[in-house]
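Readers should treat all values here as calculations from the given coordinates under stated rules, not as data from a laboratory. Remember, predicted model here, so these are calculated numbers, not experimental data. Cβ atoms are built from the backbone, for glycine too; each structure is taken alone.
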Structure 1
Amino acid sequence: MAIEIPPPGTRGTKAPPSGAVGRGLMSLLRWVHRLTGNKMSGQPLLYLTTIGAKSGQPRTSAVMAFPDGNTSWLVVGSRGGTAGHPAWIHNIAANPDRIEVELQGRKAAVTAETLDGEERAAAWERITTAQPRFSGYQQKTDRQLPVVRLTER
C-alpha cells in the first residue's frame, strides 16, 4: 500500500491559514467538535494524527470519515478546493508507518492507501452522495482530490 500524491492544481479557493495560526485554529475546532459530538454536517469526524513531513512533530487534523467496512475509513484531501493538497497528505506519504486515527474516542494505528481508477470512482460516488459539498470542492480546483483509505493495523 502506498500513498501516491496527485499533482497539485493551478487554481482553487484561498488556502486556510497554515503554520502556528492554522494549528491553533485546528485545536480550537477539535475542542468545539468534541463538545458537539464529533460530527460535522451529520458526518462523523476522524482525528488523523500524522508526523510532519518537514517538522517531524505530531500533527492532528479533523477530517470527515466515511466508513469503508468495519476497520477502514475513507477520507478526502479536499482542503476546501484549494490548488494544493492538505499537509496531512504529504505527512502520510513521508511517514506511512506513523499514522493514528481517533474516531468516537477510540484510537488505532492505521495504514493509508490512495485510491485510483474504478475503486476511487466508486468511493467518490459514495462520498459525494453522502456529502455533496465534496463535489463543490472538486469544481473549485483543477487538481484531483485524493481519496485515501485508512485501514486499522
Structure 2
Amino acid sequence: MRYTGEHAYGYTVQLWRDGNSAIGLLLVSEGLQGDTPTGLLEKVRLDSGTGALSFTSKLTTGLALLPGGRQEPTRDLFEFSGTLKAAVLTGTFKRSDMQQPSRPGSHERVQLKMQPQAFMPPAGSYAEWKRQADEILKRRGPKW
C-alpha cells in the first residue's frame, strides 16, 4: 500500500496458514483512506515447496456506470498468480469487471513485501478467524 496524505493506493494481501491450507483477505485501495474494499481469498493454492501462490477474490471497489446512466456497485474479480519467497509476494493481478464482462480486464505486476503489523487479532481456530473475517466483509466486502 502506498499512502499520500489522506489517500491510499495499492494492494494488501493478508495470508494465514491453517494446517495445510492458506486462507486470507485481499484489500484494494484506490483513493481516500478508510474502509478499504476487502475480499476473501478463494481458490487459494499454495505450494510450500516452490512458493507458487494463486487465488481469486471478489471485491466492490466503487460504482459502475451502466447503460442508461444507472450506477451499481462494481463486481471486481481479482485473480492472482505468482510466488511467495523470502517474505516477498511477486506476481500478476488480473482484474475483471463482472458487471461489464465484455470490457477487457487489466493486468498489473506487483511486488508486495511482508509487513509485521496484523489487521486482525490472532485466532485460535479457523472458525474464530472466519467469524472475524465475516465481520470485516459485512462492512467492506463485495456487494455481489
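Taking 0.97 as the value of Rg/Rh (Cα atoms, Kirkwood Rh) derived from one of the structures shown (1, 2), identify that structure. The read-out was computed on structure 2.
Given that FRET efficiency 1/(1 + (r/R0)^6) of positions 5 and 53 (r between Cβ atoms, R0 = 35 Å, to 0.05), derived from a single structure, equals 1.00, which label among 1, 2 identifies that structure?
Numbers: 1: 1.00; 2: 0.60.
Traced to structure 1.
Given a value of 20.6 for mean count of other Cβ atoms within 10 Å over residues 45-52, calculated from one of 1, 2, which structure does it belong to? Among 1, 2, the structure yielding 20.6 for mean count of other Cβ atoms within 10 Å over residues 45-52 is 1. Of the structures labelled 1, 2, one was used to calculate helix-only ellipticity at 222 nm (-39500 (n - 2.57) for each DSSP H run of 4 or more, over all residues; to 500), giving -3500. Name it. The correct label is 2.
Suppose relative contact order in percent (Cα under 8 Å, 6 or more apart) works out to 18; of 1, 2, which structure was it derived from? Spell out each step's value before the answer.
Numbers: 1: 33; 2: 18.
Matching structure: 2.
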